[in-house]
Structure 1
Amino acid sequence: MKLSGCSAVVTGGASGLGEATARALAAEGVKVAIFDMNAEKGEAVAASIGGVFCNVNVTSDESVDAGFAKARAAIGQERILINCAGTGNAAKTAGRSRETGEIKHFPLDAFNMIIQINLVGTFRCVAKSAAGMLTLEPLEDGERGAIVNTASVAAEDGQMGQAAYSASKGGVVGMTLPIARDLMSEGIRVNTILPGIFNTPLMNNAPQNVKDALAASVPFPKRLGNPSEYASLAVEMCRNSYFNGEDVRIDGAIRMSPR
C-alpha cells in the first residue's frame, strides 16, 4: 500500500506505542487522527504532526462513532486503523490476604473492565472502521485498507495476576485471522502485534531497579523496547500488501516467567 496521502486513525495515540505510530505514519505522509481520552496530550501530538485529535472512549459506541465522524470530516475516510488503546490490572484468580489471611478472588467487575477496553474496544473500532473502508475505491490489487491491532506477549505467556489482561489480549490474537477472513473479499488486511516489555509512560512510573531487572530478563537486546520499534513494524504491516492475518511478537525473544 502506498502510504503517502492516505488517512489513518490511531487509538491510544496520545502517548506510548500509539504516539510513536502516529508520528511514524505522519512522517510517511499519512494524515492522522488520534483517538484518546487524554485531551491535553492528544491535542499536543495532533498539532505537532498536523493531525486531528478526537476525544474517544473505546468502550462507548457513541464516543467511537463521534470520533470517526470528526476524523473523517477533517481528513477523510481512513484506509489505516492502528489500535493501541488499552490498559491492564493485576490480581490473582483467588488467594489469601497476606495481612489478614482473608480469602479473596479476582473482582469480576475489574476483570470485565479489562475485557471491555482491550478486547471489545478493539473490535468496536475494527468493525466501525472496516465498515467505513468498504466505501472506498480499491487501490492496486483491490486493496481498500489495513488494520493493525495490539495484543501482548501476555496473550501467550501471561504472568501471575494477569488473567484478565491475558484473556483480553489472547482474544485480540484469536480474532485476527477470522476478521482477516471476514474482510478478505473487500481488500482489507488485518494483523496483530504482540509487544514485549516496552519503554512506555506506564513503564516510566516503575522504580529504576524494576526497569533494570526487566531489561536484564530480555535475551537480546538486553533493554526495554522502544516505541519507535513497535511503530516501525506497524508501518510495515500497513505498507506490505502481502502481510495479512498474522500475529507477530516483537519482544527481544523474551518468554515471560510466572512472576
Structure 2
Amino acid sequence: MLQIINTERIGKNVLNAISHLKGTYGLFINSIKNISALKIAPVRMVAYRQLYFTGLEALSKVAIIGALIGIVIITQVTNIVGLNALLIGKILLWTVVRELGPLFAAIIIIARSCTAVASELGSMKVNREVDSLRIMGIDPLDYLIVPRIVGITVSVFILTFYFQIIAIAGGLALSSVLIDIPFLQHLRGIFSALSLFEIGISLLKSAVFGMIISTVACYHGFRVQLSITEIPQVTTIAVMQSLFLVFIFDGIITLISFL
C-alpha cells in the first residue's frame, strides 16, 4: 500500500519554519539596535543574573563532561594510532578546538538555559507581567530580551574556552600516563601545533552559537499568548530549532574556514 505524502502538512511546516526564522532574525536585529539599554543599571543586573545562572552554575557540569570527553578521545585515538604522542595530541586538539568544544558547550546551554529562558518568558506572558512592564513604561525588549541575549552569548563564549581547556588537560593527563611523558612537556609540545586561526574560528563559533540559542529561546518564549499549555510546546520548539541552527551554522563556518 502506497503511503500518501501529505503535501499540505509539509508546506505548512515549511512556512512555519520560515516564519520562525524570520521572527528570530528580526528579534536579534532589534536587540542589537537596543544594546545601549545595558547602560541602565536594572538591565545590567538582569544580564549579570543571566551570566550567573547560565555561566557560573554550569562550570562544574562543563568541567566533568570536558574531562570525560578528553579521556574518551585519547582512549579511542590510542587504540587506533598507538602510542604516538605528537599525533595523539594533534588529534585531541583538532577534535576539541575545531568541533567538540563549541558544540558541546552549546548543547549544554541549550539543555540548561534555552528551556529555562523560553519557559520563564512564556510564564511572564501568561501571567501578564510583560503587559505590566509596558504599562509602567518599560520596554520588554530592553529589560527582558537584550540582557538575556548578551548574558547567554557571553556565557557560551566563556564556557567553550573553559570546556576546551578541561578536555585537553584531561586528555593529556591520561596520555601522559599511557606514554610516560611529563605532563608539562607534553602540553608545551602539543600547543605548539595549535594556531591562532583555529582558536579564532572556535571562539567565532561559540559567539554565533550563543547568539542563536539566546535569540531563539527569547523569541519562542515571547510567542506564548494566554494559555499555560503553550509553554512546553514553545520550549520544545525552541530546543529543536536551536539544535538545528547550531549544527547548520557549525557546518557552514567549518566549510568556509577549513576548505
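Computed from the coordinates by the stated procedures, all read-outs in this text should not be read as laboratory data. All values reported here derive from a predicted model rather than from experimental measurement. Cβ atoms are built from the backbone, for glycine too; each structure is taken alone.
Side notes on the structure shown:
- Highest-scoring label, criterion being Kirkwood radius over Cα pairs in Å, for residues 77-172 alone, among 1, 2: 2
- Identity of the structure behind 67 (criterion: volume of the Cα convex hull per residue in Å³, for residues 61-116 alone, calculated), options 1, 2: 2
- Given -26000 for helix-only ellipticity at 222 nm (-39500 (n - 2.57) for each DSSP H run of 4 or more, over all residues; to 500), calculated: source structure among 1, 2: 2
- Ranking 1, 2 by relative contact order in percent (Cα under 8 Å, 6 or more apart), the structure that comes out highest: 2
- Read-out percent of Cα pairs over 33 Å apart, computed value 18, structure in 1, 2: 1
- Per mean count of other Cβ atoms within 10 Å over residues 93-100, the highest-valued of structures 1, 2: 2
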